[in-house]
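No value in this document is a laboratory result; all are computed from the given coordinates. None of these values were measured; they are calculated from a predicted model. Cβ atoms are built from the backbone, for glycine too; each structure is taken alone.
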Structure P
Amino acid sequence: MKKYVASNPKAEVIGAALMAYNDAVERDQFIDVLKRYGLTEIDPSKWYPQQLTLDVQKAIKDMPGGSTALVSIGMKIIDTAIFPPMESLEQALGAFASSYPLNFQHQSADDLISATLLDDKHIQVKNSSPHSDEMIYGYVYSMVRRFAPKGSAPVVKFTNLDAVDGDGDTIIDVTWS
């Protein structure tokens, strides 16, 4: 799926999922972008155009330090978006598929994020959405930090750095010992 282009012109995201923009550690770095797009005051119950949020992500990406800012936004999503109950790392990463429809509406059928358990200590997350791969990485990292088995040594990495923010699917590998 093409990055930073809405999957459907009518696709929308719930404001609760956008609260991460206001809570991100790097917010001061991209506050001018939020002002430019009218997102300094976000209503958690309002639906916003997906394209608007993708334009914001792209503008942040294009700034110096933009990748780091997008990771910080992704890390905050776990605190603000709507998720089903989760108790394990497998459930948390699997929540991508089940939480996406809770936070988006009118997106195309191929606009999704999925997680596949490859073995008892390896999960692959596939970003088939138009959203920033760095932001999705931040989300995955935050989930791993919160739900990794106690005493484990988790590793989160892109399988192919050259594919990041390209128009194909991006895979993030999560392994732990």
Structure Q
Amino acid sequence: MTERLTVRQETPNDFNEVFEINQIAFGQDNEARLVDALRRNPTVFIPELSLVATDNNKIVGHILLTKIIIKDDNGNLIESLGLAPMAVRPEFQKSGIGGQLIKQGLKVAKDLGFTSVIVLGHEHYYPKFGFEPADKWNIKAPFDIPSDVFMAIELVKDGLKNISGTVIYPKEFETV
């Protein structure tokens, strides 16, 4: 990683390179196609929360946060964000790029007025950025997974206070 790493909002000119990064990082097309599908859904896609990391003007990483819903036991719907996917070119992994993408994504999300983010991810990686098991707030995944990989973070104090329920992901996630 060089000193010229920057994190910025994705532009339409980046779409092909972002597809390739997700394809290479995950070893398949599913996450790359998910990003394309989410971009086409204006009810969940927020352009400011699709970020790329560039090294010498070459895209080396991408993160996407989209709107999700937490449905409580009374049927109330609370808006949150889902962090997925995040990808870094294999030759740039383990150099801090993912961390910079996460930090910038969370900052932009907070600046936009969002109060929480949910992630399904590595239980030893995401806690470094403040994520905790979502079951702390009685927030559950819509599918059966270990609780330590389904995490949440409050972007503001008490951002998840009195919020519990099951996460509802956009329909596009069903393709992954």
Structure R
Amino acid sequence: MNSIPTVIAICGSTRASSTNLNLIKAITELCGTRLNIQLLTGLSIIPHFNPDLDNDHPPQAVVDFRNQLKRADGIIISTPEYAMGVPGTLKNAIDWTVSSMEFSKKPTVLITASSLGEKGHASLLETLKVIEADTNDELQLLISYVKTKVKATTITDNATLQEVNKMMDAFIKKLRPNPQPK
């Protein structure tokens, strides 16, 4: 019997009640028993990236972050675009994984959900490629004008809901390439 894949969900927004956080919650509900999605918290406590600190004894918050990523079967990132780029706390956290390679070959969903989002999405996608995250077109989604499409923890726009379901189905297939019959 195959176990349910464990996935770490990272919200790029630092707001307590962000649309991206609500989107992660909606995806968690949609995936039901197919995924064990664990929300990663505490990006804001990870210290500023400093290669001089990335030695044999990196800061404990970095160690904890890396360990959560290592234990996960896959990663979901849902983030807004800030000032045409990647939110600083998210980029900072990912920078801490460059030398330790927790994203390498790990199936990774990238959702940029913002007012527009194209530039932030493109920037983060380049970072994910450099750190060898296992992502492709099927595992990426840009949701512009997200506040008109997600209310509370519900995806209210039918086209967006279909795109999210299609993306998550592709993600689950990547996590479980040979699913057992139900």
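A value of -6500 for helix-only ellipticity at 222 nm (-39500 (n - 2.57) for each DSSP H run of 4 or more, over all residues; to 500), calculated from one of P, Q, R, originates in structure Q. Structures compared: P, Q, R; top value of distance in nm of label points 7 Å out along Cα→Cβ at positions 94 and 166, i.e. the largest, recorded for Q.
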